[in-house]
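Each structure below appears as structure tokens.
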Structure I
Amino acid sequence: MFEGLNLKKDLVEYESQRLKERVRELNDDQRRHYFNLLEPALKDHDTYAVLNYLLLPGLHHFYLGKFFRGSLNLIILLTGTSLIFFTKYVFVGTLIIFFILIVELLALFRSQVIVMNHNNHLSKEILKSISKI
């Protein structure tokens with residue numbers, strides 16, 4: 001949930017550069033295969049940010065393939081909304097929604113690092129699979 005806060009931008013960028021160097025070391029066929037696998041799987045930080053900006057918690061997690069986290073965010077939002085509209089616990093429901101809003105705003109401001117880290121993980125997995133071939 002707080003993944004974006006724990007990531008260090010300089011370390012994620014360093015890892016990205018290191019992965020690019022490893023890709024350069026591949027032969028032409030391996031490099032072509034790598035890019036054929038990577039291109040359709042890459043995620044865009046702008047799309048992630050827009051999905052987060054829509055303030056429907058969870059959409060940006062679904063975009064990155066983190067279905068459990070996306071579902072958890074939606075369930076928490078629905079719980080908070082239900083407490084506000086269908087019970088006398090309006091304050092508790094408001095606190096829950098406020099908490100989700102704060103967490104999602106922090107993820108919005110860190111979207112570039114979060115998506116770069118996600119793409120780095122994709123790149124590592126593809127490099128591992130190519131090296132086994």
Structure II
Amino acid sequence: MKAPTTKIRFENATKLLDYGFNTYSYKELGKKDDIINTIFVNKGTKSQVEAVLKENTGILLKKGSDKNIEQILNLPQNITAPIKQGDKLGEILFVLDGETLTSVDIIAKEDIEKIGLFSVIKKVYYSWVDLLR
């Protein structure tokens with residue numbers, strides 16, 4: 001910006017910033033720990049685990065184009081235990097007009113241990129107690 005005076009440089013910078021703020025806006029796409037889905041767990045001490053976003057995500061877009069954003073979810077229907085909190089389960093892609101804007105990992109919200117003999121016996125015992133009530 002080789003303007004001859006400071007005043008002209010300041011006016012040009014103001015016009016540029018005004019254009020940016022009037023034309024573009026920040027679109028928040030998701031927050032950390034937002035629940036995306038529930039996944040069934042095979043051979044686990046719990047039957048389901050919540051799948052959450054790993055981090056906050058958003059993007060700077062031209063105003064009005066945020067209505068055309070598509071979400072593509074790559075997530076299995078079920079998984080096998082053991083699962084540790086923070087394990088990657090899949091990802092979510094945010095796409096605009098066929099172009100991927102950003103992607104975020106989807107992680108497990110909690111630990112789920114693999115079911116063992118003691119856990120099975122305990123589960124059967126509590127089921128019988130519930131039936132007798």
Structure III
Amino acid sequence: MGAWRIVRGSVATGVGDFARWIAKLEGHYRAKTGMTLYPGTLNVWLEEPYDLPPQTIQLDKREYGGEVTVNIAPCRIFGRRAFILRPISRNPAEPAPPKLLEIATDVHLRSTYGLKDGDTVEVDVL
């Protein structure tokens with residue numbers, strides 16, 4: 001794997017769809033990450049686009065009988081082990097925005113760190 005680097009962005013409210021899917025597929029995510037993820041993600045809109053490293057983990061749609069494959073890349077936020085979840089769109093013409101990080105870890109990041117929309121955060125990425 002490559003070296004860690006820092007990206008910066010602003011906390012933003014998301015749709016809330018990952019909360020449902022993380023809860024529903026908790027065993028799959030635990031098997032992929034080695035961690036029980038809090039059911040929800042912290043959405044961070046970056047200053048610059050970020051492409052996931054080529055060696056991401058995948059939760060393939062065939063593994064859970066779904067419609068969307070999710071790329072899972074390790075990251076750190078506030079020194080905490082976490083993961084970027086980036087779905088591979090069903091429609092290749094509408095890929096996930098490269099400036100959006102959806103970050104999942106074992107705690108609710110907003111309440112644990114007192115985050116609100118517009119707060120700037122730093123994320124260590126590969």
log10 I(q)/I(0) by the Debye sum over Cα atoms at q = 0.13, 0.15 Å⁻¹ derived as -0.72, -0.83 - corresponding label from I, II, III: II
Label whose coordinates, when relative contact order in percent (Cα under 8 Å, 6 or more apart) is calculated, return 39 (choices I, II, III): I
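Of the structures labelled I, II, III, one was used to calculate helix-only ellipticity at 222 nm (-39500 (n - 2.57) for each DSSP H run of 4 or more, over all residues; to 500), giving -25500. Name it.
Details: I: -25500; II: -8500; III: -4500.
Derived from I, not from the others.
Values in this text are rule-based calculations from the coordinates and carry no lab data. Everything quoted here is computed from the prediction, not taken from an experiment.
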